[in-house]
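Any read-out appearing in this document is the output of simple, stated calculations on the displayed coordinates, not a laboratory observation. On a predicted model such as this, the values are computed, not experimentally measured, just so you know. Cβ atoms are built from the backbone, for glycine too; each structure is taken alone.
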Structure P
Amino acid sequence: MLSMQGPRRLFRGRIVVANGLLEEGHVLTVGERIVSVGEGVGNSRHVDEVVEWAEGYVAPGFVDLHVHGGDGADFMDGTESAIITACRAHARHGTTSLLVTTCVAWKEQILTVLEHCRRLKNRPELTGCRILGVHLYGPYFASEARGCHPASPLRPPRPEEFTEYLEFADVIVTASFAPELPGAEAFAQACVQRGIRLNIGHSQATAEQVAQAIRWGARHVDHLFCAMSDKTKLRRYQSWPMRGGVLEATLLHDELTTEVIADGVHLSADLLSLAWKCKGVDRLALVTDCNRALDMPDGRYVFGPLQDGEPFQVTNGVALTLDGQGLASSVRGMDWMVRTFWQLTGRPVWEVIRMASQTPARIIGCQDQIGSLEPGKLADLILLDDELRVRQVYVNGQPLSGGNKHPA
């Protein structure tokens, strides 16, 4: 039964719903829940506040499955203040729920993040946006596909280590791994047994090994086209016939959902369109994969823990490895990803927003509570202008103080 406690707000304007737009619609929230959505201006009787929004769109808050930091802080810095700083930065860019994403690091560093997130989970009054849990991302990656992650802590999964992580199964929502590593099957099975969703990422696997990982329970692939094997890379190690890798397997298997970093730097318009064409709006999510340099000036930063993470350089708003040869995640919030995907692909606004809200929520099984503007769901809303820039954010029905501090 829905609680009727708290402020009653009526939002009027162009409403982004799951399958389209209500050109003249309304959303009524009471306290932390949405109680009605519909055509027309709605009934303003007994309402505490009417929010008229003719400038753009009333949309569901964004959900980010893959994000590392922001505003100078990385989730791996090992402090609650760093986690809160990064979460609040992404809230300003319209993200109302996220998975705190770790990186390749040493065991104690990862355990520290898990402990902090256990305390901060589902406490948006402290963190600005809602921490849904943790995306355990590394250290079980292939060295050839490590990207900007630190090299020294890379290692295969071993039960004596990963069982300590899995004691935080109440916090870990997803776990990524390279399925070709020794010990990968045991790790995959242990995750699935504890209800943790399994991702394939930073992998040099063959398509056959991906198919095996699907049988183990893998259902998602991290940042499509990035840090993964394909037929060209695998050709260096194999003769004939040419064999597919993680890239081809992701496009082939309907069981697999995936995600793209739509910052305009990682992927061109044709690759974004190809991802959409192959996977569709319900199996393709937008993610930021954002590092600590969100809303920060150009300069040198560290990916991962400050004390022994991987240095990178931001130049003209692009994060690069120090040799200048590789990208070092992104420096953009989800509003930028939504705008860029919309501009480069020409897909409808409602569809692109769905890929940043309902689709990621469904991928991690949270669609009953968040991800779309529907009665009974949490009142996570954002007000966007006609250019899809964030103008105000509401989490649990409460406005984010200060609005959007850093308009992108």
Structure Q
Amino acid sequence: MALATPIIACAYGELALKGRNRKMFLRKLINNMNVALKGEPVDSINHVESRLLVHLSDPGRAPEVSAKLRNVFGLQWTSPVVTIPRAEIDPQLREDLEADREPRLTAICDVALELTRENGGAAANFKVETRRSDRGFGLNSPEVSRLVGAAVHHGIGLPAKMSHPDLVVNIVVLKENVLVFTGKENAYGGLPFGSSGRTMVLLSGGIDSPVAAWLMMRRGSRPDFVHFYSGRDVAEADVAKIRELVEILGRYSPVPLRLFLVPVVPYEMRAIGVVTDNYDMVMFRRFMVKTAVRLARRNSCLGLVTGDSLGQVASQTMHNLGAISSDVELPILRPLIGMDKMEITAWSKKIGAFATSIRPYRDCCSLRSPKPILTARARDLLMYSSKMNLDEAVLEAVDNTVMEKIGGE
């Protein structure tokens, strides 16, 4: 019979390094956890000695709850745990220590042995890892690990292995309880969603920009998305794939996400006959950035996020990146700038966006000139901007933007 696991233990990572504002980050994290677990049988979420303990009224939902929590940014790992009150452990331990005999830790050993039987599967070896939040416990961490490891070994004959074991039995000694678990699952870490302010993400239909958005979300950013579409209006545009990408990113968000759909016609009507073919790509990127900045300011966003990777395509050479945004005052955040395509693709698969990102889609950038300039100068882009009246194109595009909310209820 499986042991009941009515508590999910969650550890946070870099939040522990925060100073006087740690409470703000923790409050945001717990709020996001509550949203992620809406509809689940959660009685409470308690902060106990640098861990968050999620108490469930139905232990049978522990695996599903733990899986949902792994998508909450700020958490380092999660696991269903068996809790043993210290009142069941301390008297026996005290008696053994006073009598100067080998401590037994019977309750902990019994649970560890049962969890190993349940979850060991095809494991050929194991290890016990102990951490003590309560330094007043009668044994130190290595002593606890040795005693429990010996009990598991003698109980089922599984050999111990200290380096890269197949199975790890975790023991956490708190002031009031001892937690025992084997199913520690890594979460994504980072900072709680929404703790770093809003950003405006330039979202294409490719692999890169959804990954850039996700990485910034992991750093606490709350994203709005802007996508530039071809066609006379949104109804005519094929943006189903874009909406799907935002829905995928919404799995990691406790709030609905906003998608701004912007027409490219205002740029194209003014660029014809003015912007030469070799400058069309960089000028179009400049139009996108300038439009996104105006939308960002209207929506209290503190920066832009792009999927630029240095040198990956013509618009992302060092010269062109600088020229395109030479007079942009809002910070432009490029989390992929030092990654290669294989790294970005690995992240895309990890976050669940890859299958959608690789579906055929002709975004606006793919329609530009096939031989763009690689070493654009800011003064030339400023000259073209003036000749085609780029500011007027930006205003018209913003005035015809459609906003959609995706995700949530």
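Rank structures P, Q by distance in nm of label points 7 Å out along Cα→Cβ at positions 70 and 150 and report only the one at the top, that is, the highest.
The maximum falls on structure Q.
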Exercise for the section: Using distance in nm of label points 7 Å out along Cα→Cβ at positions 142 and 230, single out the structure from P, Q with the greatest value. Expected result: Q
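For structures P, Q, calculate distance in nm of label points 7 Å out along Cα→Cβ at positions 254 and 374 and state which one comes out highest.
The structure with the largest value is Q.
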Practice task
Looking at Kirkwood radius over Cα pairs in Å, point out which structure of P, Q has the largest value.
Solution key: Q
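Just checking, which of P, Q has the largest value of distance in nm of label points 7 Å out along Cα→Cβ at positions 46 and 246?
With respect to distance in nm of label points 7 Å out along Cα→Cβ at positions 46 and 246, the highest-scoring structure among P, Q is P.
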Problem - If helix-only ellipticity at 222 nm (-39500 (n - 2.57) for each DSSP H run of 4 or more, over all residues; to 500) is computed and equals -11500, the structure in P, Q - result: Q
Fill in the blank from the handout: For distance in nm of label points 7 Å out along Cα→Cβ at positions 62 and 398, structure among P, Q ranking highest is Q
Fill in the blank from the handout: Working back from 2.5 (distance in nm of label points 7 Å out along Cα→Cβ at positions 270 and 326, computed), options P, Q, answer is structure P
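Given 16 as the derived value for relative contact order in percent (Cα under 8 Å, 6 or more apart), which of the supplied structures P, Q does it correspond to?
Q
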Fill in the blank from the handout: Highest-scoring structure on distance in nm of label points 7 Å out along Cα→Cβ at positions 54 and 278 (candidates P, Q) is Q
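With distance in nm of label points 7 Å out along Cα→Cβ at positions 238 and 358 derived from the coordinates and found to be 1.9, which of P, Q does the value describe?
Only structure Q yields this read-out.
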